[in-house]
1. Suppose distance in nm of label points 7 Å out along Cα→Cβ at positions 38 and 326 works out to 1.3; of 1, 2, 3, which structure was it derived from?
2. Out of 1, 2, 3, which structure matches 3.0 when distance in nm of label points 7 Å out along Cα→Cβ at positions 206 and 294 is calculated?
3. From which structure (1, 2, 3) was semi-axes √(5λ) of the Cα gyration tensor in Å calculated, if the value obtained is 38, 23, 18?
Structure 1
Amino acid sequence: MNSEGFDQSISDSQATPVEPVAIEDFDIDAYVEYEQPLDDRCRRFWMADSGVLVYRRMRVAEVFSHGCRDMEASLQWQLGALARSMEYQADVPNFLEPWYGIGTIASAYGIDYLWHAGQAPAFRPCLASVAEAMQHGVTALVNTPIGSHTLAMIDYFVEQTQGRLPMSLTDTQSPLNVACGIVDMNGLFMEFHDKPGQVKRFLVDLAKLIHAFTQVQADAIGEMLVWPGHGFASSWCFKGLGMSDDNALMISSPQYESLVAPAMDFLGVRYDGWAFHSCGDWSAKIETVKRIPGLRMVDAAFSPATDPSPNDPALFAQAFAGTGITVNARIVGGYDVVVDTVRRLWTDGMKLIVVTYCRSPEEQARVYDAIQEICT
């Protein structure tokens, strides 16, 4: 059984320390050469009915914290991560991300970031009700401080890397997550009961804002763009818009299906599908999420060191085998933890991406070989 627990003394349980690398010291040709055979593996996996890939994620704590404010420093940390990732045996390449917090869409409603020293940007809901939000003026995202900074970061990354390195969108939050950043959550969740029709319309309105800003980002990134993005293993040949939907746990499954699903479907139709992420144990929502059309991938934590409330691997194996939906399984831990978890996740008909965080290339190689043996 998994024995490694969640470490509350560190700021980011999934982070890997890296040394920043200036663009003039980064070998773009070498990374492109490294990436090409991995892209071929990703393409074959995506086209298959079942299979397994291994992704050694290089998440840099500073990039997803206070460091996002400095786009030059963010790029250097991320280039350091790309350089280090080439030392680890894996099937999915890492990518750049113009991350600038999670309040992007909320900024359309006049909400700006609060910057606390040494922390990621935060923001507070400013409206009391859905009705107030629907009557509130909305600013185009390209004209908000958060949106314009994100686009400037994309332009900087593209220019510095000559448009040759894979890049995702910034962190895309689901319409429900966005709503919880605009409307006070006490009032919002009361309105799920009292004014469900209004909530449903508001979430679709937010989906339209997400779509508009996604298109602007996609145009700026161009052929470098990888999907689903952010916390998902991503590739040029994968499909679907990845969204963080952590607040799905706050409402019932019938409410989710009747009021939230239409907004998710709106986006899925426009991006050849969608991908679902939630922190914590979201297994009670599996069947509800599966019923929304266009679901391409789900992301979940499967070890106590990844998340203090990890998911049960057996439930996901039972639910997703034979569906063609990829399970992006994040497993922080050493060899024994990863191997034990994969044994419980893998069954015939699974499409599985095992996301590892092994400390050394040697441990990663052992884990990689063990995963191949289990899943073939």
Structure 2
Amino acid sequence: MNKTLRQDPIANHIAQQTPGYTLTAPFYTDEALFAIDIEQIFRKEWLFVGHVGRIPNPGDYFTYQIGKDPWIIVRAEDGSVKAVSNICRHKGSLICREGSGNVRKFVCPYHQWVYEKDGRLSHARLMPTDFNTEAFSLLTATVHATQGMIFVCLADDPPPFPEPNGAVLAPYDLPDAKVAHIASYNVQANWKIILENFMECYHCGVVHPEYSRVMAGASSSYLSEEDITAQAGRSPAEARKESELLGLPTNRWTMQFKQGSCTQSMDGQPVAPLMGTYPAYDGAMIAVWIGWTFEMEANPDYCVVFRFTPLQAMCTNIEATWLVQGEAKEGIDYDRERLVSFWKVTGEQDWDICEVVQQGVLSHYYRPGPLSNAERGPIDFLQEYLRRLSDLP
């Protein structure tokens, strides 16, 4: 794709945007612009793929796809985590058709080319005797693991990794957490519609009645300090002081529960043992973003991690992973249905409303709308998104 074809239409589209408004329809619907999103955004940044607990043993793997590109995330023989392309170097067949499993070697189902766990081609059946197997290893991506979370970067020269605040996350002991449940959804909406939704609570009072019963300030849709103080029974400053007394980091950005609730559950009551070294139910939880593909809701007794992966212009895979204390036993320390129910309900409400928005954006009569004072997150996100596209070479 040459510079003129890539840059001029993007410049024209960007010029049509009004600051503080949603984007024009093609940014949410057009496959050509989506392809530029993949190239300019997602091939250049760190992508969250999953928790290390999914692949504890050599040969354990799970598959991952971004846009049209399929990958395998695998635990190698030496214990390291590798990301290898799920495309055979012979004729391009998918190698792994199952979403997860354990292998001694990867074998292409078409002509049985055999690859080691690190992607090296070890056997190519009926090829010439002078065939150089070393030249046909599976393509690889750079891997970085932090706080038990696996990220990959598809760029030849990856940018610095945006390390999360280790002190803030340390009490949850995420590297040793147990994967209690995983749910996957293909949502028929553009990835930007979904992220805009996740970055505001303007919709919470109506769309999320269960969430609003538990979270202070959510029902007002503005999360104002006055509403939070009234519903939590303490001000944000008082909450930070209580966290300090418990030995928790003072620089945590917390979201408080309403009085009588202590975690994100349907009744606000505990659903699992306290995470890691978390000292007590302190009336608050934290939300953590790493890039645009990872968001975590960290409660005192469990965490749920959301992975946002664009597949098509109007289709985004969302994978939710519930983490509990590493030694917790299902049926004894926690009930899976009770653990999962809050974010299953809340998440599915989000997926549904995002699909409703996508349907409206497809209309000939859609026009970009002004964002409210309660949507600072989406405003900043869209501004940064357009800035990145403006940097096209």
Structure 3
Amino acid sequence: MLGQTPPPFGGQAMMIQRMLEGDYGPEVRLHHVRMAFSRSMSEMGRFRARKVLELFRVLLATIVGRVRLGTDVLYYSPSGLRWLPLLRDIVVLASVRWLFRRTILHFHAGGVGSCYRDLPKIARALFRMAFWNHDVGIRVSPFAHDDPTELRCKQAYVVPNGIEDLAEERGGRPAVRNEISAESGMPATVHVVFCGVLSEEKGIMVLLEAIATLVERGQRVALDVVGEFESELFEERIRDFLQRKRLAHVAKLLGVLTGADKVRVFQDADIACVPTFAKTETSSLVALEAMCLGLPIVATRWGGIPALVEDGVTGFLVPVRDPEALAERIELLVRDGKLRRTLGENGRSRFLEHFSLQAHRAGLREVFLTCSN
């Protein structure tokens, strides 16, 4: 199994870590070759000289593992659409896939198959060598890009992501905030949480515009932002927006949080927001975490998100890049505490039924056993 595990704390790395920690029965033994090309989210997709040395280390470790352990199935999770990670994926797969009896591609980041038609002829040959005709392709959602079909995988599976029950691990479900402040008799401030890479395509600017609109309308709303900036330039853009709109007291930039600290922010929140329009989006761990912890979700109708968020039942789906629609749905939840509770409870029930870590690993076990035959 070749794959990045945290740090950095991206969704793909976190899901690979969960997969490695699973028990798939005596028939399945996992050997991990850790890929450590990026040390932070801001390094992802960017060239660093040490990444060349890391590439050779990964290839050598893969070959040694194949020979010494007799491992005959290769698992790989492509990195996405940025050209440097794509080039790295091509080099790795073209170099080692022929050593293994069977191969699995797991598309945590979608859209790789769509790259082929935009490549020059020479690059297309290398792309086919690396990506075409693998034995198994796994998507995380039926709504995600159909990479297994485009890349001619011999078998295709849908295995939804699943996470541990954070509410159970952290001492129960989050407390529901009172709609009326006991001290002032005024409506209590409603807290919205955003968690993810702070980048344009994750929709953080769209959300900030929506929050600014709500503040202008007199809504008592606050925003907690968890995550790492994709670049210093984008950080300057966000801070400048907050200053111009006088939102410094409304939006808190909390940085990267993990474990209990991250869960605590979700437990203190009232609404989770996932306004992404990232090209590689196949699912959303943030949506799963929010559902698990009983939060209603306002998200974009994008990628695999509609498989998680049921519009009007566990949250609301809005068009991408539409701050007005986003503000409208958030405002509806700000004004209606009962609706927030109902959607949050529905989301937690849906999580327990469909997106538990046990269900995720059971789906992976089925795939692994297929490859062992």
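We did not get these values from a lab; they are worked out from the coordinates using the rules stated. Remember, it's a predicted structure, so these values are computed and weren't measured experimentally. Cβ atoms are built from the backbone, for glycine too; each structure is taken alone.
1. Derived from 1, not from the others.
2. Values: 1: 1.7; 2: 3.5; 3: 3.0.
Answer by label: 3.
3. Going label by label, the one that fits is 3.
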